[in-house]
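Structures for review follow.
Nothing in this text is a laboratory measurement; each read-out follows from the coordinates by a stated rule. Please read all numbers here as calculations on a predicted model, not as lab measurements. Cβ atoms are built from the backbone, for glycine too; each structure is taken alone.
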Structure P
Amino acid sequence: MYQHLSIRCARNLKKTAGQRRKKMNTFENTVYLVDGMNIKEMSYRSYLEENWNDETTTPEGVANRRQVRAIILDRDGFLVDYSKDESNLNPDFYTESEETDENGAIIKSAYVPEIKWGLFTWSGAHGSGPFKWNGDSYDSEEEAYNEILIGFEMDSQNRSYNRPYCYFSIEEAQDQISENVGKPYEVIERYFRFKDFCEQKKLEQTKIAKQKEAERCEKLTAIYAEMIDKIEGESYKETCTRLSVAIGSRIESKIFHAAVKKIRTK
């Protein structure tokens, strides 16, 4: 049922715990992406997940080709059980008692397995093949997922897909914009600061103008609404006719109808 692939052959065991922790911290660093004249910030982890996730169709839906699972290994490093949820695993079931000979000498020591974490791959075209264990083992789910991120990172370095490039310092991103435009970044930055200032000023002026217009319409509506009284049972058209006669001249449609509605709700 399970693969008999020895953990001793796993390539990831060559990495020390310290190296893995250092790499995990690297994925939390901030990177910078150039988007036209703008610079976006995100964590290196988010950049890799959003742009280099090796997704495929699986029986579970669209998902990353490599998945983390909780695993149990026997004393020889062979996979005996795995699950997406570690609570579904029972290490006690695979515990081996100590064995001794007739003289009491130990011929086989006791073995108590622990829950570890490993990587599995949906193989075959479009993830249609078997779900295979990669032969690795980690002490935590985070460490295992770290290896998936390393795979994303390798793809970003070795493949030439049309995906955004990330910079590890904001200065590098600024230099790229400068190169794209052919002007010093300080000049570009001043231009966009001024542009943002003008756009903000325009928004503020538009807001003030709309507010003044609303106040003007409200004031005129109140004046015209006082020109005639409400008549119970009168139709909307009849109210319009009476108000039009009372005003005696053509006025703005939106104010006229606002006044009619105000009269009819007196």
Structure Q
Amino acid sequence: MEKENNRALWCNQLAIKFSESLKKSTTEFTWQEKADFLDAMIQYVELIETNPGQGSKFFTERIMKTFKSKLQKPIKEKLFKFFDQELAWVELEVIDTQTFNSIHENQGMSDEEYEAFLNNASRILRTEQYHHFIYQQDEQSGTESESLGVAISTKGRPQRSAGDNLTKLNQEQTALMIHFLKTGRLILKNEYLTDKAAGLAFNILTGYSPNSLRTSLSEKEIAMLHTKANLTEVYNALTNVTLLIKNELNLQKKT
């Protein structure tokens, strides 16, 4: 029992170290660079969970190359070590070499322990992403944006992936729908609802990346999304909603 408690403690300590390292790694980033970095790290963790063999390649090609000017080599290497199932505890000094060598079986994290760490890492990244969007610093006024005043729980919510059909529209079509909801004044327009805020709101509603939604809502991107296929999907989805309302109205007429 004591050994099991020790291992659980090591897992928690690794997660704490990951959170601390994540904050240190982004101190020199601009707002947009940090948003992109957090988005890439979330994708990296999701990839390890779903397709472990591609994780190393993604980290090297997407994260190390994209952010090489801001991420110093020791920081990049340290971030990568957190996801080494066999050596993370000793490489990141959660336990010392002597303790590590004294473990005769299962020196590294078991599959269950590793899964728990990945869940913690995903939670840490998404919490940091949430606060990055909500508590962002207004560069012009120097004032901090107000928070929503509530904690948004995503526990148990599945990660979004291409073609998962969890919602009627894909990420690009969702951004296009947001555009039409603004234009039709079903939600606040741009002067009262920034693309950043809309991205975060619809991240909560759909599970799509807030940063990707925000990027897709730019004037240039929206123009590119006005394809016949996308417009048809958005039209069909919203038509389906109006039919649901119409059916409810018909039922009320009968009563």
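If distance in nm of label points 7 Å out along Cα→Cβ at positions 70 and 246 computes to 4.9, which of P, Q did it come from?
Of the options listed, only Q reproduces it.
Also, I was wondering about something else. Work out which structure the value 194 belongs to, where volume of the Cα convex hull per residue in Å³ was derived from one of P, Q.
Comparing all candidates, it corresponds to Q.
Which one of P, Q has FRET efficiency 1/(1 + (r/R0)^6) of positions 174 and 230 (r between Cβ atoms, R0 = 35 Å, to 0.05), as calculated from the coordinates, equal to 1.00?
Working: P: 0.00; Q: 1.00.
Here the read-out was taken from Q.
Oh, and also: Out of P, Q, which structure matches -19500 when helix-only ellipticity at 222 nm (-39500 (n - 2.57) for each DSSP H run of 4 or more, over all residues; to 500) is calculated? Don't jump to the answer; show the numbers that get you there.
Numbers: P: -14000; Q: -19500.
Answer for the origin of the read-out: Q.
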